[in-house]
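Please find the structures below.
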Structure 1
Amino acid sequence: MELQGLHGQVVDRIGRSLAADEIRAGEVLRLEDVQERYGVSRTVAREAVRVLESKRVVTSRPRVGITVRPLTEWNLYDPQVIRWRLASPRREAQLRELAELRAAVEPSAAALAASGAAPDARAALTAHAHAMAEAARADDRRRFVTADAAFHRTLLTASGNGMFAQLAEVTEELLTSRHDLALMPPDIDMTAVHRHEEVAAAVATSRPTEAAEAVVRIVNAAHDEVERLLAGAGGCGYGG
């Protein structure tokens with residue numbers, strides 16, 4: 001969930017500057033610098049710094065100041081951090097890391113879901129796949145992305161693995177950010193819709209191997225699509 005209010009705006013502006021290397025690792029700021037740079041009160045500046053500390057992007061010490069931490073120490077699974085990185089000039093690294101994470105996790109999640117998901121989770125997965133198909137036929141990109149995000153959230157949760165389930169926010173942020181930041185092709189790929197339907201069908205009928213294989217096809221297609229976009233060659237459609 002994005003932060004609201006003035007301090008939330010300051011957090012977002014600082015975070016984007018950090019992700020873009022406009023404020024570099026090791027740089028030390030004073031609270032007064034934050035107040036002056038963003039035109040806010042000391043209370044707002046202090047609250048913004050507290051939030052940034054919770055995301056592990058800065059550390060604050062008395063008589064030292066606010067020190068920017070190296071990227072490797074940030075909470076890279078924080079949805080807002082992901083959004084900052086996707087909006088930065090170094091978005092390629094974030095896109096590739098997310099694609100690799102999905103490839104490592106989602107096929108296993110699908111196999112687990114097919115092996116032991118509750119009936120209501122299997123039904124929800126099928127419903128989300130149908131919603132994706134309906135949105136694609138209506139050429140409703142926003143509704144398609146919402147259904148796609150819900151599909152992957154349900155899949156990860158249905159795995160029964162709590163750590164997989166907590167990665168749902170990461171996948172959801174990737175899917176919604178690609179739409180919001182214009183990081184996806186103009187057309188929805190119906191082949192991708194059919195692949196999601198294949199996953200849902202395999203999970204519904206307790207076929208773990210087929211479920212995992214179908215997810216591999218989804219994440220591989222999405223990865224290839226990202227590579228084409230990064231290479232400036234465009235893509236045939238949005239694969240999810």
Structure 2
Amino acid sequence: MSQKPREPETALIWERPEPAPRPKPEPLSRERIVRAALTLADTEGLASVSVRKVAAALDAGPMRLYGYVSTKEELLELMVDAVYGELVAEGPLRGSWREALRAMAQRTRRAAHAHPWLVDLLVGRIHLGPHALAYLEAALAALDGAPGFETVDAILQAVGTVNAFVIGAIRNEASERSAERESGMTKKEWQHATSPYLERMVATGRFPMLGKVMREATHPSFDVAFDQGLDCILEGLATRLPRRKK
């Protein structure tokens with residue numbers, strides 16, 4: 001008797017159906033699993049997230065969760081896409097190309113503040129979840145047809161450049177905040193503690209620019225530094241746009 005051929009298994013979780021609902025002992029869904037994982041990551045950090053710990057938070061056995069997510073990597077992808085869903089829910093990116101890119105940058109930074117673990121998952125991978133794709137689509141569409149952005153390559157370059165700046169900025173910010181927590185010192189306290197050493201090094205005459213930084217730099221707040229850096233990026237993009245003929 002010939003066997004019925006097996007249907008090919010969909011590789012990506014976004015197109016793989018969930019198991020049939022089971023009302024007992026407790027109904028599960030990918031949405032509930034992701035919400036529990038988000039809460040765990042927000043309160044205890046990304047290192048605390050595992051299928052076993054999420055299952056415990058849901059009072060379910062780990063093997064039940066594996067019917068919804070096959071690996072921890074899939075769980076992390078679902079978490080990132082849920083955050084992109086929060087960004088999409090803020091509405092379209094409106095206004096001029098500058099305003100749209102600024103709004104995109106600020107939304108991403110706010111999301112990183114709400115979910116400090118997010119920055120570790122924004123690099124080194126392409127996110128293909130439906131919310132991530134919707135957010136990318138919104139960013140590209142906001143520039144489509146704007147003067148100077150007549151080609152897709154120009155749009156991709158602008159969006160990619162702003163994204164690269166944002167990820168770098170929020171990673172630096174996260175690193176500084178983490179260092180403050182681990183050392184128990186604020187940024188100013190750390191600078192005060194290390195200044196005698198730096199002054200001795202500058203006094204050697206080998207580091208004149210560092211000496212100038214110590215004497216003259218204003219060291220703005222994270223918010224101000226982010227806005228100033230973003231202004232530099234947007235001004236740089238503006239200089240590359242074709243000049244309009246008078």
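Each reported figure results from applying straightforward, stated rules to the coordinates on display, with no laboratory input. Predicted model only: the values in this text are computed from it and were never measured. Cβ atoms are built from the backbone, for glycine too; each structure is taken alone.
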> FRET efficiency 1/(1 + (r/R0)^6) of positions 120 and 136 (r between Cβ atoms, R0 = 25 Å, to 0.05) computed as 0.50: which structure among 1, 2?
Replying inline: 1
> Which one of 1, 2 has Cα extents along the principal axes in Å, as calculated from the coordinates, equal to 62, 38, 28?
Replying inline: 1
>> If you rank structures 1, 2 by relative contact order in percent (Cα under 8 Å, 6 or more apart), which sits at the top with the largest value?
In response: 1
> Where is distance in nm of label points 7 Å out along Cα→Cβ at positions 16 and 184 largest, in which of 1, 2?
Replying inline: 2
